[in-house]
Structure I
């Protein structure tokens, strides 16, 4: 009986712990969950997927130009008045009605066999467009992952800076109370009180600004997650990035930049489309066949004995001699669009090299700054200890203790800013190269 009771109690505790863990998981947000949710819910990525589907169907549409078309049609006349044809028979003029079938079934087939390779170039353009859309999707996914990582750590950094600002504000308030008490017994002056009040006011403003930064970071994360707002609490730690991460990165491998690959394929698609539209002056040859099953004897569509058959088979040549320069205008438009894409690609390639150089320098700077601030925190911590000890011994003043504490809090905030600056520089460097340099998810 006792063992059974112990088993039941253990089972209840296990269920309670499981429910508590699940509840905690639902109220917190880590980096992996944020990335998975953004990929699954961000409207921009869903739009890129829809663009791929559109490009796939455009390819199907372009292939249809090589296949014959088959059209069926059924006509039934509910009322009619025949056209009359006048024929001279001797001295008399006889009017003969031109009989039109009341019911007619028509089956028409068309097959374009030559159009100056316009269809071929159109298919090549659609194929390049489909590949460009796929590259766009891959780039959007990569870019979204990097943006989510950056937004997540900005939110986490804003939260940590808020905690430092809160500590600084509380410490200054305590100092203000001590200085006011010391002034009452003649150990501090009105100058010390006023100076501390100014610092308290500044710390309060910084605390309010830190709260606003948390809200802004939360809103940005909600946007990337495809939500109106985000109520969960961010959890995790800011990674410490090795300074040697970017040492071997010298040039941008353009093949890794899917956005540049997409632009290149769009440019090629534009050139193919121009070649297709530029064939408007070439005659087009096609085969055709028409089959008619009709009743022109009576108005009964069910009378199968009254039906007759006819057919036509032949070759058609169509030559567009003049249409107000509409085809020429469309051809020149496609040429200008291809040139725009070419220059956009050239501009993007130049910018990628500039971005690589800039963000590499920024990463090196923030990495050095982070190490310096770690040393400053150690020094400031020791300075606070010495100031407090000196104050008890009567060799230090409240003002000196206050300054030491403020220096420590500023060093902590600066260390977080430097750490976040290095993360931002590395993410932008990854976007410039199109490669994952550091695995943030581990």
Structure II
């Protein structure tokens, strides 16, 4: 493909993307395909000779697109979003064109310094302590692993990296509502899933600090070494918030590393009225939230903050001769701030998004989404056939359909059928969770292009699908 053909097809793709967003509501949110239907519809062997762009793009439209779940659809109300926006998409196009490898300052000075700048912006925009230094990771899962590895090395005076665990058995603590990535981090870090201690939660699904301290003391008496506590600001199931200040005091008392996972709800800290959830943040060692969820910056972009950046760097730095430069002591080389050596220019799209919306514009979008969720909550509150299953702290509602006095197993079945019926229409996409063993539907009002009318349409759909 030469420059002229690239120019021609590039304009075609921009037009396609614009049309896609203009007409996205005409598409089913979730595709109606069977497992391997897409796979079996594709050529099973690669072409011997190169094919034209038109042939490839035709196959995309007719064979790939029908199997896509449309995450940017306004009535994608499932999971947590992976939000995109037009400035983010355009910046991603530039990132792809530049093809910059941003592992160190010398490989991309502007990328390194822009990353430092936008992370300072985010820190200040969301009310985090000035002592925090930030780096962009791919996901909150990677950030949690980085935190646990840093805690592991700091407690062992960085000896585990050199000679392994020895006889030490470490313990990590999180609530029973914590994200599954913590369990995965236990496996990868070599600490073991059996050494992840799940702490009980209260009726609002928030960590019980009495149970946390009890289990820490019990472990110490049994010869274990408490390593890290992971608190959640906005759990995956219900966006519950653990008591950061109370947990922080316990961590300080026993000399335990403290990580806060705010992957989704961290964006809400743009709002002054939400920052009471950050009470106790001065006790926290590391903190993460994902602009690629609720800050309109397309996947992947995870904002990871650390109080002791030297501990982070000492955990991960390896400096072979071919990476050494005369400037290493004067600049940030972000290859040493995490797992990856090769790094994408993620800061560019974040910079575009923040500058496009401005801090006031971002706040307004977040406020709108919280208001939209309140509208749905009002509908549910006024209908005696539905019940709210958890407090609505941000813009997620957990609810279930309970039209009569059924036993729990029957209620679960009725709600599973309701969920399947809603999703089968293609007019909206919801997912579920279980709260204290009870099946609950999740309604997340945070898509970039969500409008109030979509909330009313979703409620009418729910009403039409209930039995």
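Going by distance in nm of label points 7 Å out along Cα→Cβ at positions 80 and 368, which of structures I, II comes out largest? It would help to have the intermediate numbers written out before the result.
On the way: I: 9.4; II: 2.1.
For this comparison of distance in nm of label points 7 Å out along Cα→Cβ at positions 80 and 368, the top structure is I.
For mean count of other Cβ atoms within 10 Å over residues 208-215, which of I, II scores largest? Walk me through the numbers before you get to the answer.
Details: I: 15.2; II: 17.8.
Across I, II, mean count of other Cβ atoms within 10 Å over residues 208-215 peaks for II.
Quick check: 23.8, 73 is what I get for Rg and Dmax of the Cα atoms in Å, calculated from one of I, II. Which structure matches? Can you show the working numbers first?
On the way: I: 39.3, 146; II: 23.8, 73.
The read-out comes from structure II.
Identify which of structures I, II gives the largest calculated value of distance in nm of label points 7 Å out along Cα→Cβ at positions 152 and 376.
Numbers: I: 2.9; II: 3.8.
Largest one: structure II.
For structures I, II, which has the highest computed value of mean count of other Cβ atoms within 10 Å over residues 160-167?
Working: I: 18.6; II: 11.1.
Comparing I, II by mean count of other Cβ atoms within 10 Å over residues 160-167, the maximum is at I.
From which structure (I, II) was helix-only ellipticity at 222 nm (-39500 (n - 2.57) for each DSSP H run of 4 or more, over all residues; to 500) calculated, if the value obtained is -13000? Show your work: numbers first, answer last.
On the way: I: -23500; II: -13000.
Structure of origin is II.
Thinking only about volume of the Cα convex hull per residue in Å³, for residues 104-351 alone, which of I, II has the largest value?
Details: I: 322; II: 119.
For this comparison of volume of the Cα convex hull per residue in Å³, for residues 104-351 alone, the top structure is I.
Read the figures in this text as sums done on the coordinates, not as results from a lab. Here the structure is a predicted model, which means the values were calculated and not measured. Cβ atoms are built from the backbone, for glycine too; each structure is taken alone.
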